[in-house]
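Once you scroll down, you'll see the structures, which are given as structure tokens.
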Structure I
Amino acid sequence: MIPLCDLTAQYESLRDEIDAAMRSVAASGHYIWGPRVKKFEQKIASYCGVDYAVGVGNGTDALYLALRALQIGPGDEVITTPFTFIATTEAICLAGAKPVFVDIDPYTYNMDPEQLEAAITTKTRAILPVHLYGQPCRMDAVLDIARRHNLRVVEDCAQSLGAAYCGRKTGTFGDIGCFSFFPSKNLGCFGDGGMVTTNDPELFERLEILRRHGAKVKYHHTEVGVNSRLDELQAAILSVKLPHLDNWTASRRRHAYAYNRLLRDRENVQCPSEWTTSGPEVVLSEDSSHAQHNYCCYHQYTVLVRDRAAA
């Protein structure tokens with residue numbers, strides 16, 4: 001039996017580097033708010049192509065803090081997808097807002113932009129698309145609707161670090177991008193961790209304050225925040241792994257296309273589609289003329305089985 005997610009195999013391949021990084025943290029005496037977190041934030045900002053990145057405790061905190069930074073709360077509505085991990089909706093509720101669901105398209109399983117506009121009301125403040133399974137949403141369509149209705153956009157990128165749409169990484173389209181470094185993610189730490197990305201200096205400052213109990217200066221608290229920190233140990237481990245991420249993603253894509261070639265003719269199975277220049281397509285190779293339009297990082301390879309009993 002092939003393990004669904006073998007974290008020890010990845011560790012063994014990087015054992016010397018990871019062990020050295022952990023020993024360095026242990027010997028430094030800096031475990032919280034140290035230099036490794038700051039350096040890793042800069043690396044993620046550079047990798048994604050944004051101005052700012054803020055390390056937080058986990059992906060759920062990233063979503064919650066993003067909504068708080070945008071001052072979204074009671075009385076507001078946030079449009080999102082019903083087909084996602086509970087944290088997406090949970091963060092909206094924790095902020096005091098109301099989640100409004102827009103159904104998914106049947107090919108990518110992401111929020112369907114064609115149904116999005118009908119869900120907007122006078123109370124709508126933001127759209128929260130999820131790049132599910134590492135498959136980027138149709139962000140051009142989402143942003144067009146958001147601009148016309150003066151809405152904020154928060155991207156749930158928990159499963160999509162390394163994915164891109166029209167040449168831009170996920171987490172760079174909206175006002176804020178939210179990432180998770182849960183151990184099983186494409187880039188995972190040895191505990192919990194998350195990251196928030198933005199190009200807005202005011203939102204960056206708000207996020208910095210909110211993650212530190214609402215304080216810009218130690219012991220001077222201007223609002224109620226939370227205690228949400230990416231620690232030095234996780235930052236050190238993630239810094240070792242980050243240079244390998246693109247190769248890991250390329251490997252995932254090769255495997256996904258191999259599965260597509262094997263399964264595409266099965267009557268009962270619908271392979272995952274990537275949104276290409278001509279619409280949804282089951283891509284069979286990296287050489288496809290459409291493959292670069294929507295660069296899925298395949299956090300998971302998920303098929304739709306029309307008759308589970310017959311599969």
Structure II
Amino acid sequence: HQRLAPIPLEARGCLAHYQGGQLTVWISTQMPHRVRADVSAVLGLPEHRIRVIAPEVGGGFGCKAGLYDDELVTVAAAVRLGRPVKWVETRSESLLATAQGRGQVHEAELAVATDGTFLGLRVTGLSDLGAYPETFSAVPVVLAARLITGAYRIPAASCAVRGVYTHKTPTAPYRGAGRPEGAYLIERLADLAAAELGLDPAEIRRRNFIRPEEFPYRAPSGLVYDTGRYALTLDRALEMVDYRAFRAEQARLRREGRYLGLGLSTFVETSAPSKRASGGRAGTWASGSRPSSRPRGPGRRGRWRSRDGSTGPSASSPRGA
């Protein structure tokens with residue numbers, strides 16, 4: 001899983017103002033509450049005297065989840081000087097200092113019966129953490145390890161990963177935060193097993209999916225899967241591409257020396273892994289409309305539609321902040 005740099009178009013930036021014992025921080029971050037907690041811990045200021053404002057963040061992809069040293073220095077300078085201090089990252093600084101993603105190497109063994117049934121999985125891994133850890137450097141490593149069995153019934157599995165420090169930029173969550181690494185590992189093994197046994201890649205997956213009647217299912221990693229209909233979603237995908245016709249066309253073109261590929265992948269996702277709480281407010285105007293507000297974040301229209309299912313008004317009527 002090759003290391004990469006997120007390079008959001010909107011670079012990181014921070015503006016801090018300390019006056020009358022009150023600290024206000026404008027910062028391009030995905031986690032303003034975490035920033036407030038970290039600033040409080042480092043500078044010794046009570047959290048109720050710290051206000052963190054996350055404006056339109058733009059690109060983040062996980063690299064703006066934590067508090068960086070340069071941002072903390074900006075805030076500390078504002079407190080020390082008693083004057084507003086602003087710092088905006090340059091494009092070259094973004095490449096050199098903003099946390100990068102991936103950088104994991106895995107070696108794996110999958111035990112498979114002659115009928116294609118998965119029996120066991122053993123994984124060893126090496127994670128390049130960079131020169132020093134960022135706030136969430138361990139998150140992708142842990143999530144990748146916990147999801148190595150994917151959507152499949154694998155009775156026994158083990159995973160050992162070592163994190164190593166190098167001379168490179170530190171790593172942190174990026175676009176899936178370890179989930180893509182775990183999914184790629186087991187899906188690659190599924191394809192290799194299918195090729196070894198002469199089975200269709202779709203069929204070997206179908207034979208090993210966790211069945212609907214087996215939920216809730218506890219994986220060897222300890223994760224509990226609440227529900228899923230993996231075979232149904234795979235069959236629907238195959239139907240959409242007309243799988244049999246595609247394979248026939250693929251074979252015909254192969255005889256002509258032309259190569260047409262088709263990749264299959266099924267993945268599972270851990271949702272809402274944070275132990276921190278979030279909140280929102282809802283009320284009723286005299287006109288009967290129901291305003292809603294939430295601290296920050298994308299997906300506003302989706303939230304309105306979700307809320308409408310229980311409170312009634314159309315998605316066009318809410319007024320929110």
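Quick note: the coordinates plus some simple rules give every number you see, no bench work behind them. Remember, it's a predicted structure, so these values are computed and weren't measured experimentally. Cβ atoms are built from the backbone, for glycine too; each structure is taken alone.
One of I, II was used to compute Cα extents along the principal axes in Å, and the answer was 63, 55, 36. Which one was it? Corresponding structure: I. Computed over structures I, II, relative contact order in percent (Cα under 8 Å, 6 or more apart) reaches its largest value in I.
Using mean count of other Cβ atoms within 10 Å over residues 127-134 as the calculated read-out, with 26.9 as its value, let me know the right label among I, II. Among I, II, the structure yielding 26.9 for mean count of other Cβ atoms within 10 Å over residues 127-134 is I.
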